[in-house]
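Peer 1: For reference, the structures are reproduced in the following blocks.
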Structure 1
Amino acid sequence: MSEVSDLPPQVQERLLRLQQLQRSLQTVLTQKQQVELETSETEQALTELGTLTEEAVIYKSIGSLLVKSKKDKVEADLRERKELLDTRVQVLSKQEERLRTQLNQLQAKLRRDLSPGSSGATATNL
């Protein structure tokens, strides 16, 4: 840890920012994975519903209850849920892309700061 304290304050700040960006990226990736899993489950449910007749008995989970429901109502709810999940995946993908870009830029700045022959403190900002 003494090596970090030997670095110029600007480089220390960049290292902290790099760690924050890495944590943010990990959070976004975890959320995206969860949403993609839920999307897959929703698609499977829609596929299964497609094989059933209109007269089939269907129960919908509402909290800890199972409630009898009509096929078309459940199907409409699942399609709406899938649209919402697809939108959420798009948003998370954009956040992921933005965070990766910021990480790459910051890593490049840190490489310049830490490269041999560098004074360690440059005029570029975080």
Structure 2
Amino acid sequence: MATILLAIKPEFVERIFSGDKKFEFRRSIARRAVDKIVIYATRPVCAVVGAVDVCGVISGAPDYVWTKTCDFAGIEREFFDSYFNGRNVSYAYKLGHVVRFEVPRSLSEFGVRTAPQGFVYIEG
């Protein structure tokens, strides 16, 4: 199993912490099985703010993935459709237990120099 660091917009990070967003959508996923995501909140926060366990991955045509995730997507259908526009396959990490760090951490504490465009494997 692997741990990855994902860059996520602060508004979506807050929805993950509140429990409104129980899926993290991606156009591509890690090749290795992921059991934990470390959350980097993008601008203006620019810090590693928490971690979440991954309980599985849902993949398939965007309409299929939306049907399976819409109740706890944490995003609107319009945003989802725009994000996956022109894609035949979409992915959703199913999020489990979430931990918010009391003190945000720097990327360097995880051996990362710059925020990833997609994801980066890190030591769990």
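Peer 1: The value 0.80 for FRET efficiency 1/(1 + (r/R0)^6) of positions 10 and 58 (r between Cβ atoms, R0 = 30 Å, to 0.05) was derived from one model only; which of 1, 2 is it?
Peer 2: Computed on structure 2.
Peer 1: Quick check: 1.4 is what I get for distance in nm of label points 7 Å out along Cα→Cβ at positions 66 and 82, calculated from one of 1, 2. Which structure matches?
Peer 2: 2
Peer 1: Right, next: Given structures 1, 2, which gives the highest value for mean projected area of the Cα convex hull in nm²?
Peer 2: 1
Peer 1: Using helix-only ellipticity at 222 nm (-39500 (n - 2.57) for each DSSP H run of 4 or more, over all residues; to 500) as the calculated read-out, with -5000 as its value, let me know the right label among 1, 2.
Peer 2: Source structure for this number: 2.
Peer 1: Once FRET efficiency 1/(1 + (r/R0)^6) of positions 34 and 50 (r between Cβ atoms, R0 = 30 Å, to 0.05) is calculated for every structure in 1, 2, which label goes with the largest value?
Peer 2: The structure with the largest value is 2.
Peer 1: Related question: Figure out for me which of the structures 1, 2 the number 1.0 belongs to, where distance in nm of label points 7 Å out along Cα→Cβ at positions 18 and 106 was derived from the coordinates.
Peer 2: Working through the options, I get structure 1.
Peer 1: One of 1, 2 was used to compute Kirkwood radius over Cα pairs in Å, for residues 26-89 alone, and the result was 13.6. Which label is that?
Peer 2: 2
Each value in this text was obtained by applying a stated rule to the coordinates, not by laboratory testing. As the structure is a prediction and not an experimental result, all values here were calculated from the model. Cβ atoms are built from the backbone, for glycine too; each structure is taken alone.
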